[in-house]
Structure 1
Amino acid sequence: MAKSFDWDGRIGRRIRLRDLHILFAVVQHGSMAKAGAHLGMSQSAVSQAIAALEHALAVPVLDRTPRGVELTIYGTALMRRGQAAFDELRSGVKDIEFLADPEVGEVRIACTESMAAGLLPAVIERFSLRYPKVKLNVLPVNTMLRGYAELHERTVDLMLTLSTASLERAAAEHLQNEVLFYDQLCLAAATQSPWARRRRIGLADLVDATLLSPAPDTPGGTAVREAFRAAGLPMPQVAVTTFSVHVRNLLSMSGRFITVLPVSILRFDPGRYALKELPLELPMSRLPVFMATLKDRTLSPAVGRFMACTRDVAKAMHTPARKSA
C-alpha cells in the first residue's frame, strides 16, 4: 500500500527551505564536510539537517558510500521538485526587486547561432537602450542536439530558435511556443565576390563553386541538396561542413566560398556582414522562428519586457518573394 504523508502535521511544519538548501549543497559538493565548508557550517550541523529531513520524510534521501554521498531515488525526486521551488522563489525575489525599481532585473536567454547572428543583437540593442540596468545573460544552445533542455532545466527564462517539425512536436506538451516570423534559407557570398557582382545568376553558375554548409540532415544542408537535385545539377563541392553560423560567415566573407544561411541574419543588420544574398530560390522557404517559454511558469516583469521588445523587433522582419534567375 502506498505511503501517505501527513502534510500539515509533519511535512509542512518540519521541512524547511534551509534543509533543502543544505541538501543541494551536499549533492553539489559530494560530501557533508565540503558542503559545510561552503556554507560556513560544521559537518555535524550539516549531518543533523539531513537527518532531520530524512526523519520528516521517513525515507533516506542520501546513500553514504566510501566515495561520498549519492542521492537515493527519494532524494532525486525531492531534488527535482525542490529545484523548481527554488527557481520560483528566486523569481519572486527578482519580482520584488523589480517592483522596488522598475528599471532593474535579469533576463536569461538561450539562443541558437542563427538567432545570435541576426535577431538577438537587434533586440538587445533596442532593449538595452530602454532598460540599461537590466542584466542580460545569453547562453548559446544547439537545439538539434539538446532540444529545449535548458528551458526544462530552468537555467534560462526563454529560448529563441529556428524550429523544425520535430522540435515543434517535442515542445507541444510542456512549452509555450510563439512564432515571431517565418525565416527563409538562402545562398550568400562575399559582397566583393564574382557571384555577388553578377546581375543574374542561376544554380548552374555555382556547380564549380565551393560551399560552406551545415550537415546534410539539417534544414540548410537538405535545402541546398534538394535545390541542385531538382535542377538536375551535380552538387558543388562542400569544403566545410559545420553547424556554426559564425564559422560560415567569417570564411565566406573571404570571397572564396558560398554559404548557406537564414535570410534574417543578413536582413536585420545588412551592414554587419560583408555578405550578399544571392537571388536564388531554395526549398523549405518558410521556417518558423520561435520564442519558447515553459508553460505555467511565472516570468518576471523584466522577462516580459524583453519578450515584448523581441516581438517589436521581429515585426520588422519580412521575407518578400525573390525573383528567380
Structure 2
Amino acid sequence: MKDERILLTGSSGTLGFHLLRLLEQHQSGKVMALLRTNSRMPIASADVRFERVDFFDRSSIGALVADFQPTCVIHCAASGMQFPKPKWFDLIRFNVEVSLSLCECVASIPGCRFVYVSTGLSYRDQGRPLSEGDPLDTLHPYGASKAAADILMRSAAAEFGVPLIVVRPFSFTGQGDDGTRLFPALLRAAAEHIPLELSPGDQVRDHCSGEDVAAGIIAAAFPKNPDLARSEIYNLGSGNSTALREMLENIVAQLGLDVDLRFGARDYARFEPMFLVADIARAKRELGWWPATNLAHSVWRLAQASFPSLILTEPKEWI
C-alpha cells in the first residue's frame, strides 16, 4: 500500500476512526480525508491531509480529487444514523447525490478504485441471513437512501468503467461510536444512572466490532488476489443470529455493567427489520476476512474512551 493515494470520507465516524488507524498501521502511502464543515476533527496524524469541504460543491470536490489523483477512494460518509435525524429529503440528497458526485469525479482518473460503503439495512428482510444477491428493498429511510445509491453507483461504475467495490456492513460499534446509537446510549444510561428504554428486543441482529468491519473494508479495497480488483460486493458482519435482548444482556454481564434495561418500554422503530443478519461466506472465501474481536470488548474500549467514569470488567478480547 506504500504507493497508494487514498481519498477517505467519513473519517470522523466510527468506521473512519478505525480506517485511519489501520491505514497508519499499514504504513500506506498518502491519505487525504475529506470532512464536512461541521464534523469533529479526528486525531491529528502527520500522514493524513485533512480538508474541510462542502460535499455539495461539485466543482471544489472535483478540483481536490483532480489535484490529489487518488488510486483508491473509500467513501464512508453518510447521513441519517444519529439523532436528531435529518429531514428525509436532506438525507436522500446527501447519501445519493454526494456518492454519485464523487463517482463522477473518480471516473476521469484511470484505474482509480472506488469503495462504496453501503449498509445491510438496504436489503429486503428475508427472515434469514442475507447474501449479496438478495434484493435491495426497504422503507427504512437510511436503508432506502443507501440502497438507491448502491444501485446507482453500480450502474455508473459499469457505464464509466470505474472499478467499484461495494461493502455492506451490518451493525457495528467500538471506539469512536460516541453518538446516539445503541451502545453509546447503553453506556450513557449506566454513567448517568438512568433506565435505558428499549423495544421488546426480539429482533434478530448481527453486531460486529467496528475495527473488524474496517479491516474488511481494507481487505476489499486492497485485495491480495489482483483478480478481485474489479466490481464486487461483500457483506461484512458477525454472521451470528442473536436476538437483541439476548445480545445486550450478554454484553452487560461480561462488562459487569450496572444498568436498568427496560425492554418493551418503547415500540419498535418505524420500518425496522425484524431479522437483519449477514451471510459473510463470500468475504471469508474471497478476502480471507472474518470477525475476530469479541463484541463486548469493543464496547469496553468505547467505554474506556468515552465514558471513563464507568468501572467495568474487561472482557476477553478475541472471539
Kindly point out which one of 1, 2 the value 0.15 was derived from, the read-out being FRET efficiency 1/(1 + (r/R0)^6) of positions 225 and 273 (r between Cβ atoms, R0 = 25 Å, to 0.05). 2
From 1, 2, which structure was FRET efficiency 1/(1 + (r/R0)^6) of positions 81 and 209 (r between Cβ atoms, R0 = 41 Å, to 0.05) = 1.00 calculated on? 2
If mean count of other Cβ atoms within 10 Å over residues 65-72 computes to 12.8, which of 1, 2 did it come from? 1
Work out which structure the value -12500 belongs to, where helix-only ellipticity at 222 nm (-39500 (n - 2.57) for each DSSP H run of 4 or more, over all residues; to 500) was derived from one of 1, 2. 1
14.2 is what came out when mean count of other Cβ atoms within 10 Å over residues 49-56 was calculated for one structure; which of 1, 2 is it? 2
So Cα Rg over 2.2 N^0.38 Å, computed for just one structure, reads 0.97; which one of 1, 2 is that? 2
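Throughout, read-outs are computed from the coordinates displayed, never taken from laboratory work. Just so you know, these numbers come straight off a predicted model, no measurement behind them. Cβ atoms are built from the backbone, for glycine too; each structure is taken alone.
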